[in-house]
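In structure tokens below, several structures.
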Structure P
Amino acid sequence: MYADLDGAAALARIATGFDWTWTLEDVPRFCAITGWKIVIRDKLGIEFATDFDVRRPQANLFTDKGMAPELAAAGEEIENISITVADLTAASHSSTEAEVVECCGLVGQRLITELGPPRRRVYETDQKLIWDLSKVSIRLYPVTNAVILGFVNPAFQEWIEKQAELDDIAPVKAGGAFHVQC
């Protein structure tokens, strides 16, 4: 696997200083700063070509599909942006889970140097670092054969957390009795 540590650090700095409105008006301003090019634009969002030094230099912006009413109420259209900051060195190579986690750790250490310690670390089935800042929530997490740097609209992040809380306390019927999931 190969990670663009310098690119990830520079992009994190850009994200923390960017004047986010979380509307599609952010796209041309963000592209002007990052040098990204729009490859595909459709009703689900936008795919960008990035300048990251990885095999698949791409980013995806996801627009609100009506799931989080708070976004529409605030006039915000963007849920999040996901950027590939590390991936396979060659198409023929398939990385192991350990390689992906190790690579994510290297990017994470670099981002901690840039952003300070994350507000939280989530270790469920994978490793995820989250920095909640006033205008952007920054996430770093591994996926199959890649490491993703994500910029999340704070209103969308709040909605995600509320949904997770509702899921955690929702009664579940098991064997004729009701149980609360923990």
Structure Q
Amino acid sequence: MIRLIAEAWGGVIAVTRAIAFREDWQATLNLSASGLVRSFTAALLTLPIFWFTLQGAMRLSAELAPDASITYTPGDFIADMVRIWLVFPILAVALVRLAGVKHRYVHWLVLHNWAVLFLFAVQGLVFVFYLSGLANASTTAFIYTFVYLLFRFFLHARIAVVALGLPAGRGIALGLIPVFTDFMLIQLIR
């Protein structure tokens, strides 16, 4: 467990270094085959944050639209986990082949997995402020639907640029394709 936490911490540090445009972003990242497999343990680490965020989002939705019926089933949970943790690796295989950077797939996937944990932590922080009463519903909705989404776009684009070693334009385009695919999948399964 301590090794997992240390690996997660190294992954989060790598994400923050990538955000800060530091050249040493991969110094704390395990890019070996075992590091690739362990990066998927980020999914386990996100589960409590996901549950907390879900509670906050349901309460926020109920406050903003009291007449709306809000449900979240175990099937929705499974669909979200598949969407979050399995669609990207499959899509990334096709994207790195199209871009001619197959050798950078592991870099992108490992950094992406830890970035998802980082994004969940940011979401959790937004809902900590809301659920503790430090932010009202309209402020939280604005932060979650505008500020957080802009940050999400930036983070995925930045990660693709650094992990794939591509020029900014191509890297940003490749980084945003999975985000837009995710939005489309959300619309299809909801």
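If distance in nm of label points 7 Å out along Cα→Cβ at positions 131 and 155 is computed to be 1.8, which of P, Q is the source? Going through each structure in turn, the value belongs to Q. Looking across P, Q, the calculation of helix-only ellipticity at 222 nm (-39500 (n - 2.57) for each DSSP H run of 4 or more, over all residues; to 500) that yields -25500 traces back to Q. If relative contact order in percent (Cα under 8 Å, 6 or more apart) comes out at 26 when worked out from the coordinates, which of P, Q was used? Label of the source structure: Q.
Of structures P, Q, which gives 1.0 when distance in nm of label points 7 Å out along Cα→Cβ at positions 139 and 163 is computed from the coordinates? Corresponding structure: P. When mean projected area of the Cα convex hull in nm² is worked out for each of P, Q, structure P gives the greatest result. Each of structures P, Q was scored by distance in nm of label points 7 Å out along Cα→Cβ at positions 67 and 99; the highest score is held by Q. Taking mean count of other Cβ atoms within 10 Å over residues 11-18 from the coordinates of each of P, Q, which one would give 17.8? Structure P accounts for this read-out.
Any read-out appearing in this document is the output of simple, stated calculations on the displayed coordinates, not a laboratory observation. What you see is a predicted model; the values in this text were computed from it and never measured. Cβ atoms are built from the backbone, for glycine too; each structure is taken alone.
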